[in-house]
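Peer 1: Listed after this line are the structures, all set down as structure tokens.
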Structure 1
Amino acid sequence: MDEIIRAVTSDGFIKISAISGRGLVERARQIHNLSPVATAALGRTLCAASMLGDLLKEEDASVTLRVNGGGPIGTVMAVSDSSGNVRGYVQNPHIDLPLKANGKLDVGGAVGTDGTLTVSRDLGLKEPYIGSTALVSGEIAEDLTYYFVESEQVGAACGLGVLVNTDLSVICAGGFIVALLPGAPDKLIETIERNIAEMGQVTDILQNGTADDLVGRVLFGLEPEILSRRTVEYRCYCSRDRVQRALESIGREALEELAASGESAEINCQFCNEIYTFTPEEIRLFLAQSEE
């Protein structure tokens with residue numbers, strides 16, 4: 001069961017979100033037939049977006065995390081609803097790169113650093129809130145930490161990890177986002193920095209542990225109090241009606257050309273790979289209904 005937990009230190013100066021997301025990352029891997037490095041890149045982005053979505057207060061809000069560093073994987077994108085349920089894709093899902101010298105997947109090499117990380121929050125207003133920063137490593141977690149400091153002026157740290165098995169399946173996945181609240185004393189900051197430095201890799205903890213263990217390691221010695229727990233999953237919201245509305249939005253002239261071609265139109269959902277087919281007769285019906 002994938003889960004996000006939120007906690008705060010007893011003094012109220014530090015808050016943390018942590019996710020254990022093996023299932024949702026494995027679901028993404030299966031849907032998109034991802035290579036190991038693509039699994040790691042998308043998996044980290046999905047886990048980050050899920051935690052950001054869980055922090056949204058508005059019920060129908062959503063957050064989109066987009067990473068494009070000019071690397072061979074292309075764009076990496078994840079969208080979360082306000083319950084932390086997430087979906088996403090990578091532009092080049094089959095990209096393969098040699099392992100780094102330490103034996104780790106080269107996510108930074110796949111993503112690149114010649115580009116940006118963009119966070120867009122749709123809160124149901126006229127325009128979404130959009131923030132963007134330059135990539136610093138392409139490893140996602142470091143880039144998100146930099147984003148918080150530079151774009152949102154928040155003292156925060158992020159850790160993310162995905163461990164892929166030799167059969168390409170996901171062994172574990174998850175991460176944390178820890179943020180300092182106004183007035184946090186320097187000694188607390190030093191404690192957090194030391195805890196993160198000493199805790200090791202996120203995947204080392206999640207291989208035999210849970211999101212609770214991540215919280216315990218990051219906030220070691222600070223008496224964390226759990227505020228909430230929420231199960232999350234990979235969830236796509238596409239439907240035939242939604243796809244039909246998207247098709248109709250291309251304009252009457254384009255629809256008339258499709259109908260006249262005599263061939264069915266096939267539209268593929270980039271998040272779940274579901275294919276929706278519309279026959280020329282159905283397209284002509286759309287056109288007739290638009291005249292009524």
Structure 2
Amino acid sequence: MTAMMTWLRDPNPQSRTQARLGQMWLGWLRMRRNPLAMIGLMIVLALLLMAAWAPLLATHDPLTQNLSQRLLPPGSAGHWLGTDEFGRDIWSRIVYGSRVTLYIVGLVALTAPAFGLLIGTVSGYFGGWVDQVLMRITDIFLAFPRLILALALVAALGPGVENAVLAIALTAWPPYARVARAETLTVRSADYIAAVQLQGAGSGRIIWGYVMPMCLPSVIIRVTLDMAGVILTAAGLGFLGLGVQPPMAEWGQMISSGRKFLFDQWWVATVPGLAIFTVSLGFNLLGDGLRDVLDPRSASR
């Protein structure tokens with residue numbers, strides 16, 4: 001172990017792999033000193049584990065109805081968090097709902113940032129009329145509130161989890177394009193870009209191999225910070241009945257069905273609301289920690 005730590009901390013790495021692993025190790029050490037970031041990391045890891053081990057963690061079938069046990073308070077008859085209006089176990093529905101939340105977050109995180117990164121780097125690198133056209137399209141998407149635009153798209157496409165993911169992704173890419181464009185404008189006139197151009201590299205190779213890697217840290221930070229907004233948008237679509245359809249367990253849909261019992265059976269809507277709050281807080285705290293680690297200006301201070 002000591003030899004491994006010495007190898008990772010070597011100020012004169014012998015290979016690119018050693019240099020990258022050393023930077024990752026130093027970043028982890030910086031992040032570990034941030035208690036709020038570690039709390040966020042633990043919340044996100046708990047979400048991942050809950051989604052992966054849902055069949056083991058759930059105490060009941062999340063879809064099975066038992067009207068004789070409807071609206072039981074937390075701790076009654078083996079129901080840790082109570083039951084809903086159909087007698088379904090709320091804890092089990094929270095556990096399986098984490099899969100839906102993670103599915104939506106994962107697909108949006110894979111699609112929207114990639115598209116925004118491509119648009120932003122192409123726009124910033126070429127400039128001129130290409131930049132004007134792509135940025136005006138971006139401005140059009142930014143002019144609409146994200147939730148309103150997502151509602152319009154889902155209403156046009158039809159309710160369902162796939163359409164909800166598509167709508168959220170189509171409304172989430174413009175901020176990534178803006179971030180990538182700003183980073184590209186900074187690095188496109190760098191000396192190493194000029195050296196690569198003198199070697200005969202084409203525009204595609206330069207954008208893919210040299211510009212995009214420089215934009216990735218800022219995009220990753222933005223992705224982590226935006227995940228809370230993605231979760232809230234997905235929950236909003238579910239609340240309005242435009243996202244995941246019954247009887248699947250989804251946190252926004254659970255709040256919608258439990259809002260009419262809020263004053264007497266508060267747990268039906270409050271528990272999924274607390275789940276959304278906790279996961280959103282976790283992503284925000286993790287994003288703040290990653291910003292401190294990946295931002296070279298923060299790392300140098």
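Peer 1: Given that helix-only ellipticity at 222 nm (-39500 (n - 2.57) for each DSSP H run of 4 or more, over all residues; to 500), derived from a single structure, equals -10500, which label among 1, 2 identifies that structure?
Peer 2: Answer for the origin of the read-out: 1.
Peer 1: Quick check for you: by mean count of other Cβ atoms within 10 Å over residues 14-21, which of 1, 2 is greatest?
Peer 2: That would be structure 1.
Peer 1: One of 1, 2 was used to compute distance in nm of label points 7 Å out along Cα→Cβ at positions 86 and 238, and the result was 2.0. Which label is that?
Peer 2: Source structure: 1.
Peer 1: Going by distance in nm of label points 7 Å out along Cα→Cβ at positions 94 and 270, which of structures 1, 2 comes out largest?
Peer 2: Comparing 1, 2, the top value of distance in nm of label points 7 Å out along Cα→Cβ at positions 94 and 270 belongs to 1.
Peer 1: Moving on to the next point. Rank structures 1, 2 by mean count of other Cβ atoms within 10 Å over residues 70-77 and report only the one at the top, that is, the highest.
Peer 2: Checked 1, 2; max of mean count of other Cβ atoms within 10 Å over residues 70-77 sits with 1.
Peer 1: Same structure, new question: If distance in nm of label points 7 Å out along Cα→Cβ at positions 222 and 254 computes to 3.2, which of 1, 2 did it come from?
Peer 2: 2
Peer 1: Between 1, 2, which one scores greatest on FRET efficiency 1/(1 + (r/R0)^6) of positions 118 and 182 (r between Cβ atoms, R0 = 25 Å, to 0.05)?
Peer 2: Going through 1, 2 one by one, FRET efficiency 1/(1 + (r/R0)^6) of positions 118 and 182 (r between Cβ atoms, R0 = 25 Å, to 0.05) peaks for structure 2.
Peer 1: Between structures 1, 2, where is distance in nm of label points 7 Å out along Cα→Cβ at positions 54 and 246 highest?
Peer 2: Going through 1, 2 one by one, distance in nm of label points 7 Å out along Cα→Cβ at positions 54 and 246 is largest in 1.
Peer 1: On to the next question. For structures 1, 2, calculate distance in nm of label points 7 Å out along Cα→Cβ at positions 158 and 206 and state which one comes out highest.
Peer 2: Going through 1, 2 one by one, distance in nm of label points 7 Å out along Cα→Cβ at positions 158 and 206 peaks for structure 2.
Peer 1: Consider the structures 1, 2: one of them gives 24.1 for mean count of other Cβ atoms within 10 Å over residues 22-29 as calculated from the coordinates. Say which.
Peer 2: 1
Peer 1: Suppose mean count of other Cβ atoms within 10 Å over residues 38-45 works out to 16.8; of 1, 2, which structure was it derived from?
Peer 2: 2
No value in this document is a laboratory result; all are computed from the given coordinates. These numbers were taken from a predicted model, which means no experiment stands behind them. Cβ atoms are built from the backbone, for glycine too; each structure is taken alone.
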